[in-house]
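Read the figures in this text as sums done on the coordinates, not as results from a lab. Since this is a predicted model, take the numbers as computed values, not measurements. Cβ atoms are built from the backbone, for glycine too; each structure is taken alone.
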Structure P
Amino acid sequence: MNTKKIKPTIKVIVKDPKLVKIRDNLRTIIKLAVIKEYEQLGKLEDLYSEKRRIKDKQLPPSQFRREIQLEHMRGYLERTFVNSICVGVFYSNVRDGNIKGDRIRYSEIHEFDKDVIDSYGGRYWVEEKWFSLDLWEDHGEFLERYQKKMLKRMQQKPGNVITPLDCYLHELNSV
């Protein structure tokens, strides 16, 4: 069982006002870059969809794979960005979210259903998420209890731990 992917919960607080301004500006730049990339991937994906609609038939296998690949790339970009330190959890897309403020990193552990374990090569899936301090005050106690429960379960039922990147690569390889 590889538990190195499960990181301890940490609080990241910046107190110097100049560093806060730099941090917020960097997050803004990253957010704008992610939005631009997200839109470009969407436009490319739409080209394949439009081609299919116009011809009213299926795409050749290579173009179909590319369309699916673009869909996965776009989804992965969105998921990793909304769970990043730039935005924090509980936002549904790349345009939402509060990019200002301090954060708390938390490793959320999930157990796969039996039918998925063989396919992905892991029993557990760990996703690193960032919470604003306000959200952590509201939900942190519950999340800490949940993490302890899952760590105990991992000791009772050991298995490989994978990340969203591992899932993304698996999905791309299966197309």
Structure Q
Amino acid sequence: MIIIRLVRHDDPLSWAIIQNIGGEVAHAEAIMKGGTIIGAFAENGVQERPMDYDGGKFAKEVLFALPADDDMSAKFEHYGRACIGESYDFTGLTEFIHLGVDLHGTHHVFCSALVQDMLRGCLWFPRPLPIPAHYVSPLLLQQELLVDQRTKIITREDPIFKAHVAGT
């Protein structure tokens, strides 16, 4: 199983992201088996953190469960951990304010691009996608997951979620 969390905080950064790209979420993370998360953060780039690193203080949280066999799940988690330490792609975010210039930095990543790359790396998508991962905003990632009939929206109370964070 692969679990992806999309969130929005009540803070100026979340507000600015949503004002520029729309939607209801501003950040994407991958929940690893055992209950940690991997995400790209403005402070210190890609990190693995405890799942409730911020005390669970979200204005919005959407959890997606993607059915995956053990091999695909292992590739997804391996790809994410291989990215730990990569820098945050501040200049790449300019794509979302429509400057018409691609300023993405090599080996720099932001949250939704990281999760998109993890999904591409484990071959979740059955066909190649037509845009680079660094063009994928949290809104576009949410739309991709919502239209994919394999995904299931879950809650923290769902047995799928509980088993995943327990590492089983």
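If helix-only ellipticity at 222 nm (-39500 (n - 2.57) for each DSSP H run of 4 or more, over all residues; to 500) is calculated from each of P, Q, which structure is the one that comes out at -9000?
Q
Looking at structures P, Q, which one was mean count of other Cβ atoms within 10 Å over residues 7-14 calculated from, given that it came out as 11.5?
Going label by label, the one that fits is P.
Supply the structure label, taken from P, Q, corresponding to P(r) over Cα pairs in 10 Å bins from 0, in percent with the calculated value 9, 28, 30, 22, 9, 1.
P
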